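Rule-based calculations on the coordinates, nothing more; no lab input. Owing to the predicted nature of the structure, the values given are computational and were not obtained by experimental measurement. Cβ atoms are built from the backbone, for glycine too; each structure is taken alone.
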Structure I
Amino acid sequence: MLKQRHCATALLRQQRTHALVQARRVPLPAAMLGAFAGGFVLQRFFNRPTAHSLVNWYLTLRAI
């Protein structure tokens with residue numbers, strides 16, 4: 001159990017350092033622009049009646 005915990009924390013540390021290296025490559029204004037554009041597109045998509053009814057239908061089927 002202790003070895004498994006040690007390996008898991010080592011893997012988390014490795015993934016964290018890798019994510020930080022990757023995040024430094026993308027400039028902050030570009031990342032914010034991408035997030036804003038993605039949010040705008042998703043909002044436009046989900047505000048359509050067709051997409052809204054499909055999502056409701058999926059959630060209804062999933063609840064059954």
Structure II
Amino acid sequence: MGMKDQFQDKSEQWQQQAKQKAQEGRERGRRGEQDSERMRDEEAERLQREEQERLDPDYDM
């Protein structure tokens with residue numbers, strides 16, 4: 001195997017690694033978006049529940 005082939009092989013390995021890392025980053029980004037969306041939904045539900053409790057006639061101040 002000549003030097004040119006070795007460099008070409010190494011270049012292809014790096015390109016493949018870069019593609020894998022980019023894909024992992026995109027997947028992590030999507031999971032992060034889903035987590036933050038879920039947290040926003042939970043916070044909105046909690047606020048709505050608290051508001052309902054305050055408006056409940058049995059609510060003691």
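Quick check: 2.0 is what I get for distance in nm of label points 7 Å out along Cα→Cβ at positions 35 and 51, calculated from one of I, II. Which structure matches?
Only one of I, II returns 2.0 for distance in nm of label points 7 Å out along Cα→Cβ at positions 35 and 51, namely I.
So mean projected area of the Cα convex hull in nm², computed for just one structure, reads 5.3; which one of I, II is that?
Computing mean projected area of the Cα convex hull in nm² on every structure in I, II gives 5.3 only for II.
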